[in-house]
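Undergrad: What follows is a set of structures for review.
Here, each number is a calculation from the coordinates, and none is a lab measurement. What you see is a predicted model; the values in this text were computed from it and never measured. Cβ atoms are built from the backbone, for glycine too; each structure is taken alone.
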Structure P
Amino acid sequence: MKICVFGAASDRIDSVYIEKVEEMGLLLAQRGHSLVFGAGKNGVMGAAARGFTKGGGKITGIIPHFFKEESIEAIYDKCDEMIYTESMRERKKKMEDLAEAFIIAPGGIGTFEEFFEVLTLKQLGRHSKPLALYNIDNYYNELNNLVNHATKQGFIRENCAMLFETFSEFEPMIEYIENKSDTRFNVHDLKDG
């Protein structure tokens, strides 16, 4: 299965995130999965790629040309396939199209945006791929609180909770990813408008 991992590109984060995601990458590769990611060498992105490399998994990196040209981010140089795009929007679309499942590891603004885009597309019935938040060290507790608050206030329908799962441990998360049936949702059951 091609699993897209979204996560931080920065190394200026606690090492617990790096270690857990690198271990996750190794275990996913050993289970026969491949990685689709944003091609970054550092942070959580680099950790996922290093884990997949150690586990012998195939890696597809996707990054805009300007990241390389303007030295915005160090690029992981052990990808089996590197795809360059013209824009961030094209990068995300390519990752979304190639992925069969999504794991949202800890990250910042870009990762939040990627999560909410994939979640919105799922709510709108554009895909039905498994979507998991990897809640290392309770990182996503406040994000879940925000979603729950918005639901209580009527901004999000309650049944949207079935669109993603949050996991603190790897094993139940991979069980969900590998065994989640490809269920199509009726957009009218998930969105008002």
Structure Q
Amino acid sequence: MRIIAGKFKGREIISPSKKIELRPTSDKVREAIFDVIRVDIGGAIFLDLFAGSGAMGIEAISEGAEFAVFVEKNPKAIKTIEANIEMLGVKGQATVVKSEVNSFLKDPPFPEAFAKKFDIIFLDPPYASLLGDQTLVGLADFYYLSENSIVVAEHSIRKNLPETYKGAFTLVMSREKRYGEIAVSFYVAGK
């Protein structure tokens, strides 16, 4: 797996063992997502949920994000993310949180002084699960979201996501793109 753009363009990153049931976002889909969010990535605080190899958050750092938080529960995947962060020398721009995503959204393990809000949030849960919809519901009430945060949800084309999610914030779908069997829905947060 390679970084597609930015300061690490062309650098190869480690993929998790094939023994781990992960479905990394393909280079083609990753590139298409960043084509949409690239104008917003410079200086952004990026949240990579269901992080897997960490490719999305690492791509965000490569393209100018200030900081990325990776949330993953699989210990082997976490080791892969940490190895990629170490290999690229971006430890000061990244943190890895071992947690189930919806638990993280309800009670993030940040110090009380953590004042940053996430500008861009990416989620790629297992397609067969209900986690995508549950996560979007949780994000609508997520304290670390802000007005105009962008939420990008990768999912199966067989799963139609609602146009809006309402909570403390309202997530409104701004566009949906399809790539074969994969759909990517883009939401913007508002009050």
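Undergrad: Given a value of 2.3 for distance in nm of label points 7 Å out along Cα→Cβ at positions 34 and 122, point me to the structure among P, Q it was derived from.
TA: Corresponding structure: P.
Undergrad: Moving to a separate point now. Compute mean count of other Cβ atoms within 10 Å over residues 50-57 for each of P, Q and report the one that scores greatest.
TA: Q
Undergrad: Comparing distance in nm of label points 7 Å out along Cα→Cβ at positions 82 and 178 across P, Q, which is largest?
TA: Q
Undergrad: Of the structures labelled P, Q, one was used to calculate helix-only ellipticity at 222 nm (-39500 (n - 2.57) for each DSSP H run of 4 or more, over all residues; to 500), giving -8000. Name it.
TA: Q
Undergrad: Work out which structure the value -0.72, -0.98, -1.42 belongs to, where log10 I(q)/I(0) by the Debye sum over Cα atoms at q = 0.15, 0.18, 0.25 Å⁻¹, for residues 66-153 alone was derived from one of P, Q.
TA: Label of the originating structure: P.
Undergrad: Assign the value 20, calculated as relative contact order in percent (Cα under 8 Å, 6 or more apart), to the correct structure from P, Q.
TA: P
Undergrad: Also: Ranked on FRET efficiency 1/(1 + (r/R0)^6) of positions 10 and 138 (r between Cβ atoms, R0 = 35 Å, to 0.05), which label among P, Q comes first with the largest value?
TA: P
Undergrad: Still on this structure, please answer the following. By the measure Rg/Rh (Cα atoms, Kirkwood Rh), tell me the structure among P, Q with the highest figure.
TA: That would be structure P.
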